[in-house]
1. Assign the value 0.90, calculated as FRET efficiency 1/(1 + (r/R0)^6) of positions 25 and 73 (r between Cβ atoms, R0 = 25 Å, to 0.05), to the correct structure from I, II.
2. Out of I, II, which one gives 55, 48, 29 for Cα extents along the principal axes in Å as computed from the coordinates?
3. From which structure (I, II) was relative contact order in percent (Cα under 8 Å, 6 or more apart) calculated, if the value obtained is 27?
4. By the measure distance in nm of label points 7 Å out along Cα→Cβ at positions 41 and 137, tell me the structure among I, II with the highest figure.
5. Which of I, II yields 3.4 for distance in nm of label points 7 Å out along Cα→Cβ at positions 49 and 81, as computed?
6. With mean count of other Cβ atoms within 10 Å over residues 17-24 coming out at 12.4, pick the structure among I, II it was computed from.
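Just so it is clear, none of the values below were taken in a lab; they were calculated from the coordinates. Treat the numbers as computed from the prediction; the structure is a model and nothing was measured. Cβ atoms are built from the backbone, for glycine too; each structure is taken alone.
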Structure I
Amino acid sequence: MSTPASPSAIATVRLPIHTETHAGLGEAGGMLGFDGGELTVEFQTRDALFGLLRGPPKALRVPLHAIESVRCGAGWFWLMPWIEVTLNDFRLLTELPGAEGGRWRARVRFADRAALRRFAQALGFARAESLHTRLTEGLPQRTDDAPPVAPPIAPPLPPPAARRRERE
């Protein structure tokens, strides 16, 4: 059984994103990063009208155990790809721009749609692997290499005796 690579040994995967905030009156642009151990969301908010009012750049680190699911899609006529991350941590959700209903969705440029699929698959796989590790860390390990043995099959029951019709 191979040992998983440490998060520092895995190169960081980065993906440029864009999302709407404040019911379309604001927008946020930035980068998603994944280093194998946690998702990093770097973003800057600005007004959607002229883009003159800008907030300070922010970075948010999302641990794998806070991610409930990751999905990606092609969008409207396959022209507006998106990534959707469902979180189970309310504090993190309040810090992400445009998050609502437990989900945060961001759009990706059309040219980055292949990178989006790879990013979502890598993040989903790492999340599943982390969950598996957390669930199995307290279980006893098998020491033998023999396959598990099924319990013996019980012999079939005899057919029920035919009932006699009683006459009065």
Structure II
Amino acid sequence: MSTYFESDDVDAFTTAAIGEPGSRTFYLQIRSQGRHITMKCEKQQVAALSQYIRQLLADAPDVRERPLDDAMQMSTPSDVEFVVGTVGIAYDPRSDQMVIQIDEMRDDEAFTEGEDDEVGRVRIYISRGQAAAFCEHADDVVAAGRPACIFCGRPKNVDGHACPRMN
């Protein structure tokens, strides 16, 4: 059975990375209506989501209220609902909320014509304050990885790396 969840009363929308820099696993998490929905994603998806939300917020009125920092901490992911595939984001000026729809990654080979091809989907409505807090937190989570090499810009491991500029 595929996950389908929609809520306009979201307590928290956050992200986290678990593991050592260089081999971290990234997650998005929604807490709403007493339920925790955790989705596995890629670091680039978190960065892109933050960047796009920030662009939409630039065209909306200024954000004054943000959730407490504690709300941005992810609860321990017990079960991953699905792996994030496509993400859609919009700002609804009528309700003054951001609408975020996250669809499960679809493996086209697994679905054949005539089979039930429903994928997991989560659609949430969050305040501009929650969206701004997500962006700030996501930037911190993404930046907490391996430091960049000052010569080539690629990430360095604890034991160094093969820098193409320092043969």
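1. II
2. The structure behind it is II.
3. Attributed to the structure labelled II.
4. Result for distance in nm of label points 7 Å out along Cα→Cβ at positions 41 and 137 over I, II: largest is I.
5. I
6. II
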